Structure I
Amino acid sequence: MDVSMNAKLDFICSKLEKIDVLEQKFDAFGQQISSIESALHDLKLENTQLREDLSKKDKEIRSLSEQVNRLDQVSRSSSVRILGLPITASTPATDVNKIVFNEVLHPIFEAAKKSGELPNTSYAPHFLINNAFALPAKKGTSCPVILTLSSQFVRGLIFKYKKTALPATHDPVQKRDRPKYLVFEDLSPANFQQLRAIAADRDRVKSVWSFGGQLRFKMHNSETVYKVKSLADTVDSVTSPTSMGT
């Protein structure tokens, strides 16, 4: 009887010892879980801070990009982009100024003289043109030309008289006359890319143009002129009621 009782006591003691060991392990495991939870909490706080820092940096980058783009556009305030001139990749660079003057500037200045806005005198190309160069184009096609003028006044005359002074050509498909040469503002690469993105929305956008480096457009269903204020602007963001109310 005593032997049996001792055996049972020994068995119970061994089980209690195992329970103690398990409790110690559970305590240690609980401490590990608490440590992990604390580490996760710290990581969440760090992640939140990193997100806030990244958001601030993104805003700073966007702001700097806007500033750089504005400065780039201002630097082009005396320049224009001309399409359709008889200038190809094989045209000598020395002939570009001459062609631009004869085809664009001369008729513009003659129109300004007739209107009394300019005195009736002659103007030499080198006094009007700071620089003119052709941009790369497909072989055999007309190259776009960037024309940098001596002043914004001369640039203003081009936009004022281009519709009436520059030659037109008849479009047999549309059965109407259209300008032989197209003259646009010289947009910065970022503004030009944004203009193309807006123009690509042909189903909704009726026309898009620039004035003073700022993009503007009209929708097919409205005569409202929408103004693009930021490089982040899209057709949807500009035309939304929220945007129009600000």
Structure II
Amino acid sequence: MIGYYAPSYKRAKGVTTQENYPFVKYCVAEFEADEYLKQGLDCWIVPDAAQGSVARIRNYILDNADTDKIVMLDDDMTGVARWEKQKAIRLDPGAMQEFCEMGFNMAQDLNIKYWGMNMLSDKGAYREYTPYAFKSCILGPFQAFNNLDLRYDEKLPLKEDYDLSLQVLNKYRKTLRFNAYHYIVKQHTNVGGCADYRTIQYEKDQMAALVRKWGSKIVKQDFSSKGYDINPIIKVPIGGV
């Protein structure tokens, strides 16, 4: 059995994932559960102490879900798509579940604990001759866990997905990313969630903490764009794609 969960915090009227994939359950704290239930949303109500940090609620889900096969999605997802003959084809609910079942089957065959999909919707980010990647970071909007024994570092609530990817690569030497598939989410433009505590200074502090933990040869800041890029460049010393 696969469990589908979307942590959600202070955005009862801004969630979209369940509209597109109704089998996904929102994970919300007791103090605001009524706001979500009034919208007719399917929710897993968790203790207030489990919320307030995305790393904390993700760990709560991993520790308390009734299955070892877990897909965790952002709550503001409007779809998942795959590239096919130069067109982005959106996955309907049935196709999404079939994709996840296929992903877990492949992960099981390859003894992979943590898998996901491309973070970029730009066609230029997908190379047909590299359908899979085995040393890439798996980021927050879509993460799949195949009986993973590692947990998020709760001291890194703005870089928790990068850190968990590095933990997995360090211990198991591989992740699995389906490069032809990508998610469509609002990410940093939505209210609530991480936006409730995200500031540029906090992002800089979290970037510095991630560099201290893994070293500047593995975690690098991207200075190629104008302004401050909150996403690090990860270079892991593992061969292959």
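Taking Cα extents along the principal axes in Å, for residues 136-183 alone from the coordinates of each of I, II, which one would give 32, 23, 17?
Numbers: I: 38, 30, 11; II: 32, 23, 17.
Only one of I, II returns 32, 23, 17 for Cα extents along the principal axes in Å, for residues 136-183 alone, namely II.
Looking at Kirkwood radius over Cα pairs in Å, point out which structure of I, II has the largest value. Write down the numbers at each step before the final one.
Working: I: 24.3; II: 18.4.
Sorting by Kirkwood radius over Cα pairs in Å in descending order puts I first.
Determine which structure produced the value 17.4 for mean count of other Cβ atoms within 10 Å over residues 48-55, calculated from the coordinates; the candidates are I, II.
II
When you work out relative contact order in percent (Cα under 8 Å, 6 or more apart) for each of the structures I, II, which one comes out largest?
Largest value of relative contact order in percent (Cα under 8 Å, 6 or more apart): II.
Please compute distance in nm of label points 7 Å out along Cα→Cβ at positions 24 and 200 for structures I, II and give me the label with the greatest value.
I
Which structure, out of I, II, was Cα extents along the principal axes in Å, for residues 176-231 alone derived from, given a value of 31, 30, 24?
The correct label is II.
Here helix-only ellipticity at 222 nm (-39500 (n - 2.57) for each DSSP H run of 4 or more, over all residues; to 500) was calculated and came to -8000; which of the structures I, II was it taken from? Walk me through the numbers on the way to the answer.
On the way: I: -17500; II: -8000.
Answer by label: II.
Rule-based calculations on the coordinates, nothing more; no lab input. The model shown is predicted, which means the values in this text are computed figures rather than measured ones. Cβ atoms are built from the backbone, for glycine too; each structure is taken alone.
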